[in-house]
Structure I
Amino acid sequence: MKIYDEVKGLLEAVPNARERRFRSVYLTELTLKGEETINAQDFSDFARTYATYIRFWQAVQKDYPELRGKDSKDGKNLAQEKCIELGYCLGFDDDIKKLNSLTF
């Protein structure tokens with residue numbers, strides 16, 4: 001698991017990388033690895049690799065809670081605030097949850 005170890009090493013070495021607000025900067029650096037310019041194919045590869053790094057980033061922080069940022073407990077609230085900012089309706093899935101809980 002090369003990517004997992006790479007992400008874990010970064011989170012151990014750079015405490016700022018643990019914070020949600022800096023995650024994208026460090027993920028981009030890990031993904032680009034010194035590339036200065038990218039074309040469409042490179043960008044497509046970048047997007048796929050970036051998504052992979054996000055999954056491993058979350059796995060490392062799940063496995064090692066001490067590598068989570070100070071704002072990790074605020075994740076749900078931050079996500080809800082962002083949804084409101086983007087104009088999404090909160091609680092849209094409450095009806096679906098209620099329906100799923102009913103037995104027929």
Structure II
Amino acid sequence: MAEYNRRRAWYPQPYTHYASIELTVSGGAIDYSIAAHTTLFNTLHTGNDILIRVSGAAARIKLNSISNDTIALSSGDSIGFQNLAISNIYVTTTSGATPELKISMCGWA
């Protein structure tokens with residue numbers, strides 16, 4: 001039995017939870033905190049695998065901190081990350097643009 005438990009520890013455990021949200025961010029938003037303004041991170045405090053889709057208008061995102069580099073996404077773009085602990089997403093939009101974001105993530109509660 002000990003051999004089985006040791007081998008099982010070599011492989012990553014499957015995720016136990018997922019969370020998903022769709023939202024529209026108003027034009028001119030600067031570093032809009034998804035964790036502070038939505039319930040996305042209520043189920044998962046940290047997402048490990050995440051998919052972000054943008055439609056309607058371009059958006060710029062930062063992961064975990066507003067001091068991190070910006071990732072520019074055009075309307076119709078999607079971006080995914082695996083094995084990256086994400087505790088917040090910050091969104092910046094241009095004045096008059098209202099991008100729609102669909103965010104799905106998996107992890108442990």
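Bear in mind these aren't lab numbers, they're just calculated from the coordinates by the rules spelled out. Just so it is clear, the model here is predicted, and its values are computed rather than measured. Cβ atoms are built from the backbone, for glycine too; each structure is taken alone.
Can you say which of I, II returns 43 when relative contact order in percent (Cα under 8 Å, 6 or more apart) is computed?
Answer by label: II.
Once percent of Cα pairs over 18 Å apart is calculated for every structure in I, II, which label goes with the largest value?
I
Taking -3500 as the value of helix-only ellipticity at 222 nm (-39500 (n - 2.57) for each DSSP H run of 4 or more, over all residues; to 500) derived from one of the structures shown (I, II), identify that structure.
II
For the read-out distance in nm of label points 7 Å out along Cα→Cβ at positions 21 and 69, a value of 2.6 was computed from one structure; give its label from I, II.
II
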